1. Just checking, which of 1, 2 has the largest value of mean count of other Cβ atoms within 10 Å over residues 177-184?
2. Output the label of whichever structure in 1, 2 has the greatest value of relative contact order in percent (Cα under 8 Å, 6 or more apart).
3. Assuming 8.2 is mean projected area of the Cα convex hull in nm², for residues 121-192 alone as calculated from a single structure, say which of 1, 2 it is.
4. Between 1, 2, which one scores greatest on Rg/Rh (Cα atoms, Kirkwood Rh)?
5. As an exercise: helix-only ellipticity at 222 nm (-39500 (n - 2.57) for each DSSP H run of 4 or more, over all residues; to 500), calculated from one structure in 1, 2, equals -12500. Which structure is it?
6. Can you tell which of 1, 2 yields 1.02 when Rg/Rh (Cα atoms, Kirkwood Rh), for residues 337-464 alone is derived from it?
7. So if we calculate Rg/Rh (Cα atoms, Kirkwood Rh), for residues 105-144 alone for every structure here (1, 2), which label has the highest result?
Structure 1
Amino acid sequence: MFFGGFTVGCSDGLRPHGTEYADAARSVWSGPMMVRAVSGADGGTVMVLGRCGASEAELGTVAGGQLPEDVTWRWPGTYTVVEHRAEGVVLHTDPAGAMPLYTAEFGGGWAWSSSARVLATLTGAALSAERLAVSVFASYVPAAGARSFFTGVRLLPPGSRVWLPSDGGTPRCTTVWRPDPVPGDPARRFRVVLQAAVEYRTVLDPEVSCDLSGGLDSSTLALLAAAARPAEGHLNGVTVHPDDDTSGADLHYARLAAARDPRIAHHLLSLGTEQLPYTDITAVPATDEPAPSTLARARLENQLDWMKSEFGTRTHMTGDGGDSVLFVPPAHLADLLRHRRWARAVSEATGWARLRHTAVLPLLNNARRLAGVSRADAFADLAHTVEGAGHPAGEDRGDVTWVPQLPMPPWITEKARSLLAGGLRRAAAEADPLPGLDLGPRVLVDEIRELARTAAADAQLADQQGVELHNPFLDAHVVDAVLRTELRSRPPLYAYKPVLRRAMCRVLPPQLAARTTKGSFNTAHYTGMRANLLALTDLTEGHLAGLGIIEPGLLRTHLAQGAAGVPMPLAAIEQFLTTEAWLHSLHRAPALVWTREENAHV
C-alpha cells in the first residue's frame, strides 16, 4: 500500500480514497501499513514509514536531535524517514532504492508519495514517451531509467536528504549515503546484517513463508528464518516446479535445504499450462511502473493465492536481489588495473575468460580502456551508438563496460532512437552523486537500485493479492554492508557467491553450498510464448505502436521467430511485452479517487 503527504498549506484536505491520516496534523496519509511517529527536537514530527526494525527507544533517541545520516540504513527493513515541519518537509530516502519516493508540484507547494501513479492522478500528469522508450530498449542502463514514467513526477535520488520547502521553492537534495570501503571481514559483516534482516521478518510475522527454489539465496533465507522463528510451529518453504518434473536439480537442492532443519515444512507447487509464462499478461494489475513479474503473472498470482489458501500466508520472503548484491561486475578488472594490482588482474581475467570460453587479452584491453572512461562519457557514447545503429568505432567491448552495448532490434523506430538518445544524454549531463567510487561498486549501485525499484512494482502486485512481499537482500543495511568491501577483500570475478558461501558455511548443507549453477525455466518460457503467440501478436498494434515507438510489422516477425526458437536476443521483446501490458493495465484500472476533508487544517 502507498503513503504520502504534502508540505504545509497546499493539500486543501486531500488524501487518496482508502487512506487515513497518519498524524494529528493531517500532513501525512497512508494505507494499512506500519507508520510510527515521534516528536522531533525542533517541535516537528519524525515519522518512519514502512517496515523498520528499530525499537521505540532507538527511534526516540535519534529523533531527540538532528537525525543521523545513516537513519535509513541503520536498521533492518525497507522504510523511509520523514521530518514534517511548518516550513517544509525533509525526506530521507532509502539508499538501496527499494522504497522509492516521488514528488510533484501541487497547490503552490509539494506533494510527495511512495507511488508515482498516485501523484500522477493528483496532478493529471501524462505518460513520458521518453521513459517508455528507455523501458523497452535500454532497461539495461539503470541511470537512464532513474525517473518516473509520468511527466512532472520526479523520482527522488536514493540515499539522500531532500528538503521540500512549503513555499514551493526548489527542493534541495544532499547525498548522505556513500559506500566507501571499510576494513573487516565481508563475510562476517554480511552474515550479521542478513541474519538481522531475516530475524526482523520473523518478528514482524511469525507465520512468514519463504521461497525455497534450491538456489543459494532463497535457501539461505529459509534456513535463517527457520532458525529464528518461535519454537512452536514451522516455516513454510515453497518450491515451484514444472508439473512434469519432480526430480530436477532445483528440487534436489531444495529438498537438501529443507532436510537441514526440521522446522521447515517443505511444500511443492506444480505449474500447469495455465501458469505458463506470457499467459494473459494484460490482466496484470496497475503498478507504478512495469513489474518484472509481468510475463510470469499467472504463475505469481497462482502461487500467492495457493499459499494464502494452504497456510494463510500474509508475508512472504524471496531471494530476489541476491544475484545483484553478491555480483562482482567485470568492471572490477578496471579497478584492479587502476590500483596497480597487475598480477591479480591477470589471474582474475584468466579465470573469467576460462569460465566464458573467451580470450584473456581482449578482457584486459577492455578493462584498461574502461579505466579511462567516465560514467558520463559511457552514457554519451551509448547515445551515439543508438543514433548510429552500431558500436562506436566498430569495437566489441564485451562485458567490461559501464553498461552493456546491446544491438538495437530492427523494429525500433527513428522516433524511439531519438527519445532513447535524449534520455541517455540527459543521464550523461547529470552530475554523478557518487563521484570517485571504484568502478565495480559504482556499477553495482546503479544495478541494485534499478532492481530494487522495479522489485517495488512486484511488491505492489503481491499487495493486490493480499500478500506482503519482502526481499531481505535488498534491505539498505545489507546493500551497505556488501558494497563497503575493500578492494583487497572483494571476491574474484569468476567465483560464484563466495561471500555468501563463506558467511553461511554453517547454515547451508555442504552439497548445496558447493552449487555453482541455477535451474532454468527456458522450456516453459518458449512453450508459453508459442501458446500465447496470437495474444502477444495483438499487442504489437497497441499503445507503443500508437506512440510511434515500435514498428509493428517487424516486431510481429521477430515475435514469431522467437516463439519458434530462432536464436536471437529476446530482452527487448520481453521488455516491449512487459511495458505494453503495463500500459493496458493503466488504461483498464479504475481511476484513483481523491477525497477532500473540509475541516483539515493543513
Structure 2
Amino acid sequence: MKKFFFNFVLISILSLGFNFDGDKDRNPEITVSEIKSHIEYLASDDLEGRFTGSEGCKEAAEYISDEFENYGLKPLFDGDYLQSFPFISGLELGNNNYVQIINEKKKSELKIEKDYITAPFSGSNNVFGDLVFAGYGISAPKLNYDDYANIDVKDKIVLVMRYNPDYDNPHSKFDEHSSFRQKATVARDKGAVGIIFVNGYFPKDDEDKLMEFRYDRGSLLKDISAVHLKRNFADELFKSQMLNFNDYQKQISESLAPASFEFKNTNVKLSTDLKEIQKTSWNVAGYLEGNDPELKNEYIVIGAHFDHLGYGETGSLYRGEDKQIHNGADDNASGTAGVLELAEKCSSLKNQIKRSMIFVTFSGEELGLLGSNYFVNNSSVSSNKVITMINMDMIGKLDNEKKLIVYGTGTSSTWKDLLNDKNTYDFKLTFNDEGFGPSDHSSFYGKQIPVLFLFTGTHQDYHRPSDDADKINFDGEENIVKYVFDIVSSIVNKEVKPDYVNVPRKEGENVGGWKVYVGTIPDYSTNVEGFKISGVSEGGPAQKGGLKGGDVMIMFGDKKITNIYDYVYALKEFIPGDEVNVVVLRDGKELTFHLVLGAR
C-alpha cells in the first residue's frame, strides 16, 4: 500500500537539491513495503519462473510496463514500453531422421528415441559412408594419444565411445577432450561426415542411457551429422568383424594404445534433421526527459533483468527428479524491484533533472544477455548518447556484515571516490574494476559506456527452486536502492559526465582454466556462423593484434571456427607465447590478424 511521506522525507529530498512535484496520491519514496510487493509478485508461482519468452515472462513485462506508465515515464519504443526481440528457444526433431546400418549379412533400420537419438548439436544432413571405429574419438598428440593417428576418416562415418580411456580417474588428463561436442568437432576437422556415439562397458553403465536431447544454446555443427546409438548395435557390429566390443574397449583402456580400424563391408546411411524453435521475448523501458537544453541529450541507464529459469529449462543447479518452478526472487526480481523503485522516485523529481534517464528491464539474460545485447543495438537512443549504465542483479541477500560487491569500478576514473562518498549506509564495499562480466552491464561496456554493477553475492539458493521471496533481506535491499539513488543523483545534474576507461586485464588472472589468454569477449546474443566478439580487453593479445568488437572469427590458426565451442577447443592446442593468425569477418570482408597469445 502506498503511504504518504513525512516531513523528514521532504527534508532529505530537498537536501539533494530536488523538489517533489509528483502525484500526491503516490508515495515516491523507496520503501520496504513496495520492494516486498514487487518481489512477491514477480517471484510468485503464478509467473512460473519468468522463463524468457514464456507467458509468465510476458505477464512480468506487462506488470513492469504498467508500473512505468503509472509513474509517468514516457515509453521508449515508438509509443510502447515493450521492445520485442526474436531468439531461439530450443530445438525439436524434424521428420527426416534415420539411421541405416548396412553390411553383407543384414540391413538394420533403427528407430529414433528407442535405438538412437540425434545429438542436439548435430547438423541437418543426409550422409552415406564407410564405417570406421575411432576408439574414444580423442586426438591429443601432446598427451601421446590419438585415436585418429593411423586411420583415414575423410568422407566416412566414425563410431566412437563415450568418456575416455582413463575413465576411472576423476582427474584424468583426457577430461577436456571427452565431451560429445568436442569429439564431433574433432571428427569433423578430420574429414568425417558423420559420428555415432556409443556407451562402452566402462565405466559400468547397465542402463545404456542415450544422451539427453537438450538445447545447449551452442551453434549446430552443420558440417557433420551426429547421433547416439544403443550399445547392442555396437556389439553386433563388432561381432560381424569377429571381435568382442567389451574386450576391445578394455584392451584400449588398459594399454592406453589406440586400436582404431575400418569395418569391413559396412556402410551407414545417416540422416539428421533438427529444427530451431523461434520465439519472441521482451525488454521493457521508459524514460524521463532531462530539462537542460544541452544535457538532456545525454542519458543515464538504470537496468536489471527480469527473466529467470522457469522450471529449470536451462542453467538450473537443482538435481531433484521432480519438476519445480524456479521463482528467482533474488535473481532477479530483486534488481527489477530496484529499477521500479528508482523509476518512481526519479519520476517525482523529473522537473529537476538535467540529463535524461532510461529505466529498462531485460529478458534473455539467463540465456546469454540476449535482451540487453538487442537493446544496445536496436534502441531509439544511440549508445554514444548513453553516459552511464547502472545494473542491479541479485541485490536481495545483503548479509549481516553488509557486504556489497560493485563491479565496473575501473570503467570511469570517478567511480571509486563517488561510491565511497555516497556510502552513508556502512556497506562493506568490494570493488572489481572489470567492465565485462556475466550480467547486462557487459552489453553496455562493449559500447564504451562506463558501467556499475551492484551485487550482494551468490548463495545456496542461487539457480534453485528455493530462491523465494521469503529469503530476501528487504531492509538491506531498501538501503542498496537508496544508495543507487544517491549515486544517480550525483551524476544526473553534474556538468561533467563520467569519463570512460578501458580496463586492462590483470596479469595472472585465471578464467575458465584455459592455459592461454586472448582477451576476446564473446557475444552470446547472435546465431551467426563463427565466433562473434562483443569486445576485447584492454592490453590483451586480441586488442594488440587488431581485433575489435563486432568481428566474427572464422579461423584460428588452421582450425575452422563455426561457434564458440570451436574457439574454446582451438585454444587448447596452444601455449602462452605461441603466435597464431586469426581470420575474421568485418563489414563483409575477410581480414587476417597476427596474435601473440598471452598467459593466464
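Readers should treat all values here as calculations from the given coordinates under stated rules, not as data from a laboratory. Just so it is clear, the model here is predicted, and its values are computed rather than measured. Cβ atoms are built from the backbone, for glycine too; each structure is taken alone.
1. Values: 1: 16.1; 2: 20.4.
The maximum falls on structure 2.
2. By relative contact order in percent (Cα under 8 Å, 6 or more apart), the leading structure of 1, 2 is 1.
3. Details: 1: 8.2; 2: 5.0.
Source structure for this number: 1.
4. On the way: 1: 0.95; 2: 1.04.
Going through 1, 2 one by one, Rg/Rh (Cα atoms, Kirkwood Rh) peaks for structure 2.
5. Checking each candidate, the match is 1.
6. Numbers: 1: 1.02; 2: 0.95.
Answer by label: 1.
7. Values: 1: 1.09; 2: 1.06.
Structure 1 comes out on top.
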